[in-house]
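Right after this note come the structures.
Values in this text are rule-based calculations from the coordinates and carry no lab data. Note that the structure is a prediction, hence the values are computed from the model and not measured. Cβ atoms are built from the backbone, for glycine too; each structure is taken alone.
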Structure I
Amino acid sequence: MTEIGTSAPDFTLPRDGGGDITLSSLRPKAVVVYFYPKDDTPGCTKEAIAFTNMAADFEAAGAVVVGVSKDSAAKHDKFIAKHGLGVILASDEASDVCERYGVWAEKSMYGKTYMGIERATFLIDGAGVLRAAWRKVKVPGHAEAVLEAVKAL
């Protein structure tokens, strides 16, 4: 589980467009890591579009946005192409990074329980320290709130 003020768990994951992305290699920029359940579902699409629409603002504030789900890098490529997304999407098919960030959780829908990704966002400063966490995220207004926190770093 991640605690505010501690080092964020580092990771290297396959990413959209081929290759890998390593969290620590993004320093000294701040990094917004958002975990989402599934590509091309309504809430996840709205969240990715919101971060994409504000990508220039995040960049101007010195931050990189990385979305993480269990979908494959190839599926991420299709998701990006379909919706014109402008954020990095990383693939955590084994759920290892999700577990280290404490977002692999029991969920329920229509009376059934199952394991899945809890929508959550983490703000990591340029030194790799976790500065803010949003859990059980509701999409409307979320990207704006995260940007304000980035600007306050």
Structure II
Amino acid sequence: MADLTIGDIAPDFELPRDGGGTVSLKAFSGKPVVLYFYPKDDTEACTKEAISFTGLLADFEKAGAPVIGVSPDSVKKHDKFAKKHSLSIILAADEDTSLANLYGVWKEKSMYGRTYMGVERTTFLIGTDGRIARIWPKVKVAGHAEAVLESLKAL
């Protein structure tokens, strides 16, 4: 899939989520949505990012936006991750990476000289009109949740 750009309609999805049930984009129709993709539950950067978003969740909710974290991990892993770190954001399980592919964040990566496919840490801010308002590719975690919140408030 070609990479999505600002102004594109955000592709809808329905995925299993932590705590049971599913989460879909259309369930939040007419609201802004923070959709962030991360590589793996319970790794250092991913944990920091999830804790940062959870810490600011009240501010995101005040601005009307749910925060949805997506990784290829299973619901069972998400439940364990959420419980361990007291996370209150939504965690969606994209085990077949279909959503990561749809959003163009399933990429070839390399570490220690070997290449592999994985999620490139990316955040999408989706506006009330269902269009992508902002994209943060190759996210650096420090200060990221705050930057997303500022952009959300500016919508």
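A value of 2.6 for distance in nm of label points 7 Å out along Cα→Cβ at positions 48 and 136, calculated from one of I, II, originates in structure I. Source structure of the calculated read-out (mean count of other Cβ atoms within 10 Å over residues 24-31, 15.8) within I, II: I. Here distance in nm of label points 7 Å out along Cα→Cβ at positions 40 and 88 has been calculated and equals 3.0, so which of I, II was it run on? The read-out was computed on structure II. Looking across I, II, the calculation of Rg and Dmax of the Cα atoms in Å, for residues 56-95 alone that yields 11.0, 31 traces back to II.
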